[in-house]
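Throughout, read-outs are computed from the coordinates displayed, never taken from laboratory work. Predicted, not measured: the structure shown is a model, and the values here were computed from it. Cβ atoms are built from the backbone, for glycine too; each structure is taken alone.
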Structure 1
Amino acid sequence: MDWIYTLAGLGVGFIVGLTGVGGGALMTPLLVLGFGISPAVAVGTDLLYAGLTKSGGVWVHSRHGTVQWKIAGWLAIGSLPATLAVVGLLRGFPVDKSVFEGIITGTLGFTLILTAPALLFKDRLRAWSPWSRRRGAVPAEGNPPRVAATIAIGAVLGVLVTLTSVGAGALGAAALFFLYPRLSSVQIVGTDLAHAVPLALAGGVGHWLLLGTVDGMLLASLLMGSLPGIWLGSHLGISIPEKTLRPVLASMLMLIGGRLIL
């Protein structure tokens, strides 16, 4: 057990508890740039870490009735096959290690840069949505365009999350704000979490069993720090306005994303 990783888990968990986002977006770059962990191992380990840490949040939201399971299911219809396809391609068509890690690092940087504006402007997406003035938070069965868009967004998230471990949180929430503007913020968070957990677990298990890119000891060290960190951040976050924290986190993600690409 390496306690420096436990401290890293504590810090990232605290930020996640404080802001509700930033787990994969901060943990994976920290492992790669801060600790020199292989990008593939960082992504695989972080996927299982994210799935396990977020599962408690899904249970809480489910008990409070703030999960739109139908929407989460449509996202999963797109994301889970995409996840399996990405892992299968990486397994079936092995490439040189340096090329593989270059793909992951570049995609990670690109996804972090996308995540920053999604984090800053997700509330404004409600006003831009063509469904903002239409009745009904959940589309009827006869509304195929929005259902198809939800499945397509799920597929994009499946690819990004499997390659980078980033995107299920801020990008997923931003997409839901645009597609379902009449849902409350807490319903957006609950639905996004309900989709993110199986997506992260599927990607993590794929990395573990098929690619061998999960470090069990690293995972245990991160979890030991992150669980109390999330608890502490959640309690302190009540007294700190989210609008104060979002620009700081978004700026950090832009800098880290640019660093990874360059």
Structure 2
Amino acid sequence: MIEITQRDSVVTLLLNRPRARNALSLELCDAIVVGLDRINGMEDARVLVIAGAGPVFCSGADFAALSGPNGVDFLPAFERMLEAVARHRLATIARVQGGALGGGLQLATVCDLRLVADDAKLAIPSSRLGVVVNLENVERLVNLIGVGPAKEILMAGRTLDGKGAARLGLATEVVAAGDLDRRVERLASEIAALAPLSVRGSKRAIQLVLDEHSVRKGSSAGDRFDDRATRGGAVEIDALVAEAYASEDLAEGIRAMREKRPPDFKGR
């Protein structure tokens, strides 16, 4: 159901159900979580690309699977999968070709960056199906693109092409379909060449900002709960900052800048 390949410091996790347009079944969601855990143990990995086999990135939930005995277990498995992607230690890039619909677009949304083919179709057709996207996933969408665009997608049922996705902030970059693989490879290589401690620390800091924002909006325990969450995040980021300042990579970065050459970062 998935394939994991590695080239240098870039790992690709491929959704491999092309006949089903890479629709998300309970089994596929579980396989992705297991695959992400395996990738997390790859010490030399620095960037993760999530892609779909065949002409479509991901067509969303597998409705055939939802109608069977696994249907009641699908939503928790889907949420576990999204959370595992969102909080993965590596920088993540979604390679979106063909279509990212419903749960497929939500999967792309939890990646750090989204490179989208110009002819791709992106939508969350919840209002066309009669379902409601849960609060956490709506919040992720609003945090990414804002209230107005989120309403356009969820309430008006808008289907976007690559340029429309870029207009709303869903696409990090729009690429001609024939150039998508080459552009993804180049961006992944560019990030992999950067200081790993810095990239991971920045990703974690951004996630903590989002977490704190959610706590402040949703807490019923008052300011004391918010303060504890803020202090915990600050302590964690302070530790990451200290680690980076004491790292060999910082010394290498300074030497490379002085010597006007590309740095050779080791992640330590």
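Give the label, chosen from 1, 2, of the structure having the highest value of FRET efficiency 1/(1 + (r/R0)^6) of positions 98 and 178 (r between Cβ atoms, R0 = 41 Å, to 0.05). Mind dumping the intermediate values first?
On the way: 1: 0.65; 2: 1.00.
Evaluating FRET efficiency 1/(1 + (r/R0)^6) of positions 98 and 178 (r between Cβ atoms, R0 = 41 Å, to 0.05) on every structure, the highest lands on 2.
To test your reading of the models, identify which of 1, 2 gives -16500 for helix-only ellipticity at 222 nm (-39500 (n - 2.57) for each DSSP H run of 4 or more, over all residues; to 500) when calculated.
Details: 1: -25500; 2: -16500.
Matching structure: 2.
Matching task: 1.2 is the computed value of distance in nm of label points 7 Å out along Cα→Cβ at positions 66 and 122. Pick the structure from 1, 2.
Numbers: 1: 1.2; 2: 2.1.
Answer by label: 1.
Which one of 1, 2 has relative contact order in percent (Cα under 8 Å, 6 or more apart), as calculated from the coordinates, equal to 44? Before the final figure, lay out each step's value.
Numbers: 1: 44; 2: 15.
It was calculated from structure 1.
Just checking, which of 1, 2 has the largest value of distance in nm of label points 7 Å out along Cα→Cβ at positions 130 and 202?
Working: 1: 2.7; 2: 4.7.
Answer by largest value of distance in nm of label points 7 Å out along Cα→Cβ at positions 130 and 202: 2.
With percent of Cα pairs over 30 Å apart computed per structure, which member of 1, 2 shows the largest figure? Don't skip to the end; give the middle numbers.
Numbers: 1: 22; 2: 32.
Looking at the calculated values, the largest one is 2.
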